[in-house]
1. Which structure, out of P, Q, was helix-only ellipticity at 222 nm (-39500 (n - 2.57) for each DSSP H run of 4 or more, over all residues; to 500) calculated from, if the result is -9500?
2. Using FRET efficiency 1/(1 + (r/R0)^6) of positions 97 and 145 (r between Cβ atoms, R0 = 25 Å, to 0.05), single out the structure from P, Q with the greatest value.
3. For FRET efficiency 1/(1 + (r/R0)^6) of positions 89 and 201 (r between Cβ atoms, R0 = 30 Å, to 0.05), find whichever of P, Q sits highest and give me its label.
Structure P
Amino acid sequence: MKEIINYKFKNKNLIVTALTHSSYAHEVKEKKIEDNERLEFLGDAVLELVISSFIFKNFKDLTEGELTKFRANIVCEGTLSKMARTIKIGENLRLGKGEENTGGRSRDSILADAFEAVIGAVYIDGGFFEAQNFILSQMEKTIYELRETFALSDCKTYLQEIIQKRSKNPINYNIVEEYGPAHEKMFVVEVSHENKILGKGAGKSKKEAEQNAAGAAIKNIEKN
């Protein structure tokens, strides 16, 4: 696994512990095996600091509230379990027989917790900068992908927030075209501000077309 995460542990017991689920430790409790829960606790804190610092420095357009929401999207169970699968954490976990038999090796919650435990292990073994390097080497691409999704999750609201920083004048959405049969009608909407067209989008409903137009406007604004 060290080849995948690109970090060589000085204390190999740390990575073993990071990959030890509580179900395994309980089954062999006479050997006093430590599970990964304490490392997970530490890794969670390190992860949050690294991600907070990264998005603060690289996404200067986001407000404090937006940074908080964006960070939550990044450090959520779904994202972390995806990262865990990338480095094959599931294949290397030590699980109890019960968890093994009920699909624990592919369960998002277990994988996400183990990923944070690995972060905690790297932090203890190599310090903050090694942990930071590990986190960003695994997650930087995903962060930028999530940034685009996050920005467009509610395009009209996000566009409104962008424009309000510059102007108090309203944003206008206008239907410029309708086509197709009644049961499959398509709408084309242009969004404008101060008589300038910001973007154009189509959709099966007026609401969808407005969202797509706002999304196009956001992309145009961010390019300039």
Structure Q
Amino acid sequence: MRLVLFVILLALLLRAWEWVAHDYRMPWTPLSLAEPIGPFTTRKIGALAEDTPRCHLLLEEASIGYSTLPPVTAGPNCGYANGITLTRDQPQSIAYSPAAKTSCPMAASLVLWEKQIVGAAASRHLGTTVEAITTFGSYSCRRIGGGQTGNFSEHATANAIDIAAFRLADGRTVSVAGHWNADDERSRFLKEVRDGACTLFATTLSPDYNKAHADHLHLDQAPRGGSHYCH
């Protein structure tokens, strides 16, 4: 009887360990763009900054088309060595206008955001899909706020992107400037994609933050050890 109980207990422990060892919510499981966003996803994306080949492999495993960008060096605080452009030549992929030229970790973040947050929010609130995202760009060698002093922006290393609007499959366009406070399904869509971004990106800033962000969502993966700054 004891042997039977021991075997049952061992089997239960092995099953529990297999679940824990492979569960996407655990800090030690490898990042996958096919898995849901978990509590350590942002930290895992941050680790890709030091492992560009792994970042490329993640995109390839998820069948995400991309092309690499030549390295850019613009002084001690600006430039990037791991830039890519998402080619978006796959069926049902979302195009960026202009093309999203970001660091590879930011590109991986955008893929997760599109697939797990933007698409679901568009279906729920707007009854359609998103065909394209209009941006104010990614790389810009500048300081935070565009001033002459202060810390350099994550844009200075292509580690950020500003999202201005979403073009829908039914022909409509939903913009941050025009519909954030519309108090309708467009506003609810925008706020859901903002709230979802807060679970994935290190920094998410919206019109609720300040006037400088009245017309866009700022998303970045600033190195913060997995913590989130969301407004």
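Read the figures in this text as sums done on the coordinates, not as results from a lab. All values reported here derive from a predicted model rather than from experimental measurement. Cβ atoms are built from the backbone, for glycine too; each structure is taken alone.
1. Numbers: P: -19500; Q: -9500.
Corresponding structure: Q.
2. Greatest value across P, Q: structure Q.
3. Structure Q gives the largest value of FRET efficiency 1/(1 + (r/R0)^6) of positions 89 and 201 (r between Cβ atoms, R0 = 30 Å, to 0.05) among P, Q.
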